[in-house]
Structure 1
Amino acid sequence: MVSILENVYDVSIAVLLLASLFYVRQMKRIKRDRGLTAFELIMYYIIQTAIILWIISFLLLNYVL
C-alpha cells in the first residue's frame, strides 16, 4: 500500500512539474507579445524559482545523500 502511495506521489510531482514548465513557456510568449502584468511577472519568477529549487533538492536527495 505504501509503495502505491509513493508512486502516486511521484506521478503527481511529475504532472505538477510538467504543468509548471508549460505555464512558464506560455508566460515567455506573453512576455514577448505584450509584456506581463505585475501579477504575471511575480508568478513567472516564483514558478521558475520553484522549479530550480525542486531540481536541486531532487538531485541532492537522490544522488548526493
Structure 2
Amino acid sequence: MSPNPSYISIATTAKRLNKSIRTIWRWTNQKKAEGFPQPIKLSAGTTVLDFEELLRWEEKKKTNTLV
C-alpha cells in the first residue's frame, strides 16, 4: 500500500467491473478470484478496497487473458 492510500467502495467497484455487489463480496472470499483485493473496514458500515490493489488485479487479469 502506498503512504497515502486511495480507496474505492464496494458499490463503485461493482459498477467499475460491471458485476453485482454480491459478486464483489464473493470474490473477496474466494480463491477463484486470486489476488483480488481484500476488504478494508474503515468504520461500521464503511468497507472499501485499496484502489491501487484493484488496478494491479485488473492489469493482471488483462495480461492473463491475452496469453
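At a glance:
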{"read-out": "With Cα extents along the principal axes in Å derived as 48, 25, 16, matching label from 1, 2", "value": "1"}
{"read-out": "Entry that produces -15000 once helix-only ellipticity at 222 nm (-39500 (n - 2.57) for each DSSP H run of 4 or more, over all residues; to 500) is calculated, selected from 1, 2", "value": "2"}
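Since every read-out is calculated from the coordinates, none of them should be taken as a lab result. Computed from a predicted structure; not experimentally measured.
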